[in-house]
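Each value in this text was obtained by applying a stated rule to the coordinates, not by laboratory testing. Model, not experiment: these values are computed from the prediction. Cβ atoms are built from the backbone, for glycine too; each structure is taken alone.
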Structure I
Amino acid sequence: MATHPGARNLDDDCAVIEFGGEALVLTHDMMAEGIHYIAGQDPADVAWKLVATNISDLAAKGAEPVGVLLGYMLGHDDARFLSGLEEALAHYGAPLLGGDSISGHGPQVLGLTAIGRATHRPVPSRSGARPGDRLYITGQVGAAMLGLEALRSGRGDSRAYRRPTALLAQGQALAPHVSAMMDVSDGLLLDASRIARASRITLSIDSKAVPIATPEDRRAEALRWGDDYQLLFTAPAEASLPIPAHEIGEALPGSAELLLLDGLPLGDSARLGYEHG
């Protein structure tokens, strides 16, 4: 049904609506208790994560926030949720523009629509990678995985899971230089496959080049775990990048395989990351 050009065939993080010399960038993400956060988790952290995950989609488009619309299911300690929401919105410069609240039973479900303004045209997509481009990531993966383990055990630093960071400034700096870009929300390998599919190319990844926050013996897990919100992007080999980034692979002509990991194909049956349903 999503036939409007702004929907980008649903192959992207956001919708992009052109208005003359401006482009409006829109995204909507939802979170469910027991799936995207632990039941009984601090509502302030839940609010922060809800905002950060949506703002991260704007970052992948090189956009600056205009505001958000909140869909909120009343739950336990609503005041604490609003405290975290206010903190997150102030941090990202994204005013609350409206939304809706409901009462309900069972696990809490939340939604947020983030609205942004593109800072560069054309707005980066997942579909622009070309053979010969290099594949980069802005930072480590696996930190959120360790953070969830720390939160569950009550030992160690859980902040990477509880309060992820959306890389707005980095996305805006990169937008003029990239051929394709998205944030890593569902796992590096799965999200890389999405760029490959949208761009109709094959991405070859050097697993050892990927920076990880985990011990080396957990590298394979780190490549498949999500929630890190690093920016994953391709750029021409001759591009001069404005920020530090890690080169982790290259784009090859399209083939039957979307991904090669250390030269070996990863078929559709391989578990690449977190998939809904």
Structure II
Amino acid sequence: MQSRVGPAQWAMIAPVQALLLGVIFVPALYVFWLSLNKSSFGLAPSFVGLANYAEILADPYFWRSLRNTVVVVLLVVHLELLLALGAALLFAGGVPARRTMIAVMLAPYAISEVAAVVMWRFMMEPQVGMVSRGLAWLGLPQLEWAVEPMHGLLLAGLLSVWLHLPFTFLILYSARLALPNDLYEAARIDGASAWQQCRSITLPLLVPAMLVAMLFRYVFAFRLFSEIWLITQGGPARQTEVMAVYLYLEAFRYNEFGLAAATGWIMVLASLLLAIPYLRQMYKRMFAPEGVS
């Protein structure tokens, strides 16, 4: 028997719906309207249709920023997932001083991005940084992040992983603790090894949580800005520019608000394209009726 939502239920959720409408839907519509206009300081917006989108798609700096964004996002999301999954399984299996170790794992989430970038920049300084000195002592090449574009993107990606690893770890660790112990007891009785239990029980049951974590991280990582801006500001010669930095420059350096708004909507569409495979998997595993693919 299907329950119906009555006026009382609608009244209870109305404040939340109004909040979502006011802070998400209405601003999104305004940004879309702005993306169809030529707009700058001191000038009234003038309708230009899709000209802003055409200008952005013809800009080689945009395509470079899109490529850099995709590369960094793929690195960040997958490396972060592997590290968080390994840490979640390790903690669930039992580690000494677990409460203290969990606090250590969550510590990066309590640090502001600005403070984290300053700390990492000092550690990675080619001449005086402790990490750079350690790499030189081991005979390994240093990260020349100030002059080598790929090194700058790599440093920003590693910093993003370090900052946001606690988020993915909490999702996977909570999901692992929620798995029923009866399954593991039955597997041990049947003689399954620890690796067989992990492969046949833990990983399949953690797939929904991993999909949720990856979906959130794809959306968040695609908006990567602070790490790149505070480390390289998109340099040298805009080689390390990502889409959020491209949007920032169009809006606040070149005062092209229409182009910046169009860039924002392109970012939304690009992140949605990256997220579609994970959304489909989530739907099939969590919401689709049995037998429907």
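Of the structures labelled I, II, one was used to calculate distance in nm of label points 7 Å out along Cα→Cβ at positions 48 and 200, giving 6.3. Name it. Among I, II, the structure yielding 6.3 for distance in nm of label points 7 Å out along Cα→Cβ at positions 48 and 200 is II. The maximum of distance in nm of label points 7 Å out along Cα→Cβ at positions 64 and 144 over structures I, II, that is, the highest value, falls on I.
Given 74, 70, 33 as the derived value for Cα extents along the principal axes in Å, which of the supplied structures I, II does it correspond to? Derived from II, not from the others.
Thinking only about relative contact order in percent (Cα under 8 Å, 6 or more apart), which of I, II has the largest value? Before the final figure, lay out the partial values.
Working: I: 22; II: 28.
When relative contact order in percent (Cα under 8 Å, 6 or more apart) is computed for each of I, II, structure II gives the biggest number.
Calculated for structures I, II, mean count of other Cβ atoms within 10 Å over residues 40-47 is largest in I. Given 4.4 as the derived value for distance in nm of label points 7 Å out along Cα→Cβ at positions 8 and 176, which of the supplied structures I, II does it correspond to? Traced to structure II. FRET efficiency 1/(1 + (r/R0)^6) of positions 224 and 240 (r between Cβ atoms, R0 = 25 Å, to 0.05) computed as 1.00: which structure among I, II? The read-out was computed on structure II. Given a computed value of 2.0 for distance in nm of label points 7 Å out along Cα→Cβ at positions 32 and 112, which structure among I, II does it belong to? It was calculated from structure I.
Mean count of other Cβ atoms within 10 Å over residues 56-63 was computed and gave 29.2; which structure, I, II, did it come from?
Values: I: 29.2; II: 14.4.
Structure of origin is I.
Of the structures labelled I, II, one was used to calculate helix-only ellipticity at 222 nm (-39500 (n - 2.57) for each DSSP H run of 4 or more, over all residues; to 500), giving -22000. Name it. Let's see the in-between values first.
Details: I: -7500; II: -22000.
The read-out comes from structure II.
Source structure of the calculated read-out (Rg/Rh (Cα atoms, Kirkwood Rh), for residues 80-151 alone, 1.09) within I, II: II.
Using the calculated result 12.6 for mean count of other Cβ atoms within 10 Å over residues 16-23, pick out the matching structure from I, II.
Only structure I yields this read-out.
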